[in-house]
Structure P
Amino acid sequence: MTHRADDALIALRQISNATSSGSRKLAKASDVSVSQFIALQEINRASLLSPSQLAERMSLSRGTITLLMRKLEGRGLVSRVPDTVDKRRHFFSLTDNGKSVLNNAPELLHEKFTRAFGQLEAWEQSSIVAALERVASLIDADEIEAAPILEVGDLT
């Protein structure tokens, strides 16, 4: 293996470790996964969200959202609000416990990345995106469905 390949693999491992560490830090501080936390954030931004709207905003399947929301509802972090027009539909809203989780959680890795990435020049952003897309291609990961959330493990 070449020295540059070693350097690239070390950088990939550092990113993987940072992602794992960030997920563990959030879980320890708030007892929720990153994807659960993102769901809470999205509901907080909109006040009320239907399961379909939440699935679209998080780039996840409706089935994954159903499992995710059952866990959050079971823990008392979200509640169902019936649609006043169509009784078959419902929306999710945050409970006071859900708001508390949001207020007391550490900053997420993807939030830190987004803020720092946004401060880069456009050419540098393009270069980084191109390099990351190429890396994904090199390891046959470019066809794997992924949301813009830095998390390791099961989304539910």
Structure Q
Amino acid sequence: MTADLPDFHIPHDEKIAWMVETNGWAIESVPPGASTTADGVPMPTYSYTVNFPTAFSMPEVVIVGLTPVACRGLFDLVADVCGSGQSIELDSEIVGLFDGEQRARFVLVNRSAYGHLFPSAASWHKGRAFDVVQMLWPDRNGFLPGEAGFDQRLRFTQPLFG
């Protein structure tokens, strides 16, 4: 005899609401190939936040090309910085989020070209305008996307959304 287990299926928007209620913000991860750019190019894996503007007065943040677990750790670091009253300056070099004094940069996402990649955030914001910034991470030599010297083999792993 098998026990009848309850159905634990929860609608996606309720999962997002639960995460926001529990943590103040949520994370949405998208597997590789599940989304495409406007011109049909498959996207690598990416994760983005939901409710950062309300929780931290910071735009939503997207990280492209890293595992959801790695992104969660980085989002937690950003939340800790912003939650402690510090601000993260956009389009400026940030040192200290990564080990070894590696640099990061937060750049504004072109929402007209890439806004379709953030449906959970759009649903959460209920049609209100919101900004998204892309957190750029360095290659093995410390270069960020868009810089001379950036490892071009990573351009598909971490495309620029700006």
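Since every read-out is calculated from the coordinates, none of them should be taken as a lab result. As the structure is a prediction and not an experimental result, all values here were calculated from the model. Cβ atoms are built from the backbone, for glycine too; each structure is taken alone.
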Legend entry - distance in nm of label points 7 Å out along Cα→Cβ at positions 47 and 127 - structure with the largest value, from P, Q: P
Inset, instruction - Work out which structure the value -20500 belongs to, where helix-only ellipticity at 222 nm (-39500 (n - 2.57) for each DSSP H run of 4 or more, over all residues; to 500) was derived from one of P, Q. - result: P
Legend entry - Parent structure of the calculated result 0.3, given that distance in nm of label points 7 Å out along Cα→Cβ at positions 15 and 135 is the read-out and P, Q the choices: P
Legend entry - For mean count of other Cβ atoms within 10 Å over residues 87-94 computed as 15.9, the structure of P, Q it came from: P
Inset, instruction - For structures P, Q, calculate relative contact order in percent (Cα under 8 Å, 6 or more apart) and state which one comes out highest. - result: P
Legend entry - Which entry (P, Q) yields the derived value 61 for percent of Cα pairs over 18 Å apart: Q
Legend entry - Structure from which 16.1 was derived, mean count of other Cβ atoms within 10 Å over residues 55-62, options P, Q: P
